[in-house]
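What follows is a set of structures to go through.
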Structure I
């Protein structure tokens, strides 16, 4: 009997030695978003979607038999706080990859940290600088992002303006990192589309009245007004425009397609147009659109878990879904070793997501083109495809 126990003990030890280290341990994903502060209306539902998709992946068997464990952090809409959490993820939590943060300013504060640590990071920020290189912006070898580039949204918007013969434009942009990034591309791409910038005004993202800037823009006699901001400032501008009796079409950026915009702006939002992900016009997509089925499944699950009751679906809703799926798909192929995982993410081709069909390259760590976007407008208090 003793001999039998010895044999089983040896076999058991051999099995442990042959098993890959951590084969059944969960894979940690750092996930930090603005769960409080000015950007919480975007960050909180993004976190809920992150939890939703991880639950789905785990129910379907996880990553090669290993569960995903989210390590959640609240950036409080503060770039300094985002940097501190990123360091915690890397050095204390030992995460395999990071998802988030929410704003461009947070992303830029985190960028250098994750680059130096060599941790694959898939951001859910709107601005381009996080995946722009050179001396000004620094390396983006380990940084990717799921929302369309600001430059892509500008191209979509300018293409629409040109089509409508609206070539003389007044700009009103926020003074934060996202607004400044938008202004760069609005200025740079204008000549390519035959757009003349009749006026350029700015405002603080927390400002509550932009009538002075709108009055100056009106006096420049543009054919349309383009606003580049996220959050409540956009709806405030829509209301200010109506209050001033300015009878010009208003175009917002790709961060505003959200039922909250219509709620805050009220009747003043009627007719406003903006570039958007196809998620906001799901019911109007052609049956042969490769995204339609994916988007419909996402909407169904989102409603089943009940998130829509507090956070109606908006253009931001799919960003964490796409980021996590791209990262976990790469893990299935390459494992969790940082360099191999980064390369597998960069090799992503033809991933059909909520926000578009992603084709990532070494030069483009977003992978979405102009065809991933549509122009929507507010009609009868709802978003529909623009005429």
Structure II
């Protein structure tokens, strides 16, 4: 049975994070250093330094590397609290893709690789990249089996060639985790493999920065290419040919942590919309007293509540046995759509104010829309879930 009562130490940590976000991070939200491609590296380091000083850095990461070592339930509480500010996850060092890469490296990297890359990542000293998605014309998008980036075995190392699309955080990052289809010296397909690639490696290039509607990820999103980029055997992450299997270590929990962060952001929008509805008058009463607005606020509370229940349930499953692939998919679909509805209603309640930058709702509205696409579009998750449903035998007909 799931215990929804939070332990006292987690409540205390949540309260500390809540005060930290409100007092230290929210004032940065209008910092003029921010760009269309997210917070620049100096601003990120400034925010991280504040969290480090407060003892709140990397709550998801292992204690041995300087994190707080929270389980998934603890992460659900703290990530939601940090998500109240658009810069909260960045300050606590729990922003994608770094947060997911911390989990991945902790699970499958060698001790030497963890010392070299995981430790400074946890300390917030570096940023990382995860390169899997490719363009429609070049290969794998939502279907990783179409992967066209090739790692050709050459001597005792590999030569990586291909293109990647919608790759987050490349500028100023220190290391790139790249998924490629691996061929032996004779051209035999050995399966997908993940590799560490330095951002200054010869043959690696940022072809262009993509102009997107969101701006919550430092470094923005890019299209990149690899032209016979050489990697040595010590740069293999996990085992050769096990890339897809190992990627699930990252992708499942990362979908859930997206939900946690966006729940906090949607709660912020609800608070702003509710306050507006209490103060704004129309036709002799506050607009919140009109059913058109009041019902939207009520629907928001329903979506927020059910999203939290879905997140906590899935987090509990991950803590129990670390296998909740169906549940993470369902939760990601439900939360991405439910929380998107919440933010959309809040913007509608605010009216003309909602489409301006006089509140943070406009920013969150732009940032949360891609959530229905990132880490697998809703339609892909539904497709996979439908196949599993159809593959099951109906126990009532046995």
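Every number here is computed from the coordinates shown, using simple stated rules; none is lab data. Everything numeric in this text was worked out from a predicted model, so none of it was measured. Cβ atoms are built from the backbone, for glycine too; each structure is taken alone.
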Looking at mean projected area of the Cα convex hull in nm², point out which structure of I, II has the largest value.
-> II
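Which one of I, II has helix-only ellipticity at 222 nm (-39500 (n - 2.57) for each DSSP H run of 4 or more, over all residues; to 500), as calculated from the coordinates, equal to -14500? Intermediate results must be reported in sequence, preceding the final value.
Values: I: -12500; II: -14500.
The value was obtained from structure II.
One of I, II was used to calculate distance in nm of label points 7 Å out along Cα→Cβ at positions 266 and 330, giving 1.7; which?
Values: I: 4.7; II: 1.7.
Of the options listed, only II reproduces it.
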